[in-house]
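Every read-out reported here was derived from the displayed coordinates using simple, explicitly stated rules and does not represent laboratory data. All values reported here derive from a predicted model rather than from experimental measurement. Cβ atoms are built from the backbone, for glycine too; each structure is taken alone.
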Structure I
Amino acid sequence: MMAREYRETNNGPGALTKEMIEACVVLKIDMEKDAANLDNLREELGKLNNEVKDLGAYLKNNKGQFDENDNSAARRAYQAKVKEYNSRIPILKKRTQKYQDMIKPYKDKEVKFEQECNNQPYYEDDYKAIEEKMGRGL
């Protein structure tokens, strides 16, 4: 039987070790969770952004229709929309920042996966052992 050649470093010669394959699977799982979180947040941001745009359009179209002494239901509805708009802006900014803060770590993981895991050689029996251990592969 021929001796196996395993990597000593991430960029060294030979095949990935079982530990390296396992680390790649863990990284892939982590990336999938991050991607799902980013997708959910992006969807939430889209809805929130549309709400803010719609409120802004309503406010713009109805601005100046009421004087200070007007206590009509229409003016009260307009004032409620102003409060709603003003309350949603900080939420939108906070969630946008959260999304932006999540992107760089995700991209860093993608680069790491591409460099250390994707299209790297491994021994099939090592891969199958990790697949059985973790219940999934790459």
Structure II
Amino acid sequence: MTGIPVRLDLRWGDLDAFGHVNNAAVVRLLEEARTRGLWAPDSGDGAFPRLAADSPVWSVVADLQVTYRRQLDYEHSPITVELTVPTVSAASCTIGYAVCADGEDAPRVTASTTIATVDRETGRPCRLPEAMRAALEALRD
């Protein structure tokens, strides 16, 4: 894998009645990985700057695609979510995910989200801010 690796602990509450990670929990894990891997801490580093309450631009999930390749079993060791940025356009980007069990290279889940930027006041799509675009371009695979 050649992206940003994010290690996440599974939670007991992620399980379904069959003993594997529930599909809705997988989507929450993708969100957690995206936030940890790409959103900036208070320092301002990262592809998605920390948005202040007065930020004129919001980033939102516009599309989500998930492919469950094998069940993801509950484990005490962390999973790894590898993040990639396949595309960057004028007002959006695509983030790719490969979810692997500990010690495995073959993903159990692959996914992608399209993140769009919208004007905070109108809710209408707007162009990526230049700093965000530059950070995303630097991560493109």
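When FRET efficiency 1/(1 + (r/R0)^6) of positions 79 and 111 (r between Cβ atoms, R0 = 41 Å, to 0.05) is computed for each of I, II, which one produces 1.00? For FRET efficiency 1/(1 + (r/R0)^6) of positions 79 and 111 (r between Cβ atoms, R0 = 41 Å, to 0.05), the value 1.00 is produced by structure II.
Which structure, out of I, II, was FRET efficiency 1/(1 + (r/R0)^6) of positions 15 and 95 (r between Cβ atoms, R0 = 25 Å, to 0.05) calculated from, if the result is 0.45? Computed on structure II.
When relative contact order in percent (Cα under 8 Å, 6 or more apart) is computed across structures I, II, the figure 27 traces back to II.
Look at mean projected area of the Cα convex hull in nm² for each of I, II: the largest one is in I. Given a value of 25.9, 81 for Rg and Dmax of the Cα atoms in Å, for residues 7-70 alone, point me to the structure among I, II it was derived from. Derived from I, not from the others.
Looking at FRET efficiency 1/(1 + (r/R0)^6) of positions 23 and 63 (r between Cβ atoms, R0 = 30 Å, to 0.05) for structures I, II, the greatest value goes to II. Of structures I, II, which gives -26500 when helix-only ellipticity at 222 nm (-39500 (n - 2.57) for each DSSP H run of 4 or more, over all residues; to 500) is computed from the coordinates? So the calculation was done on I.
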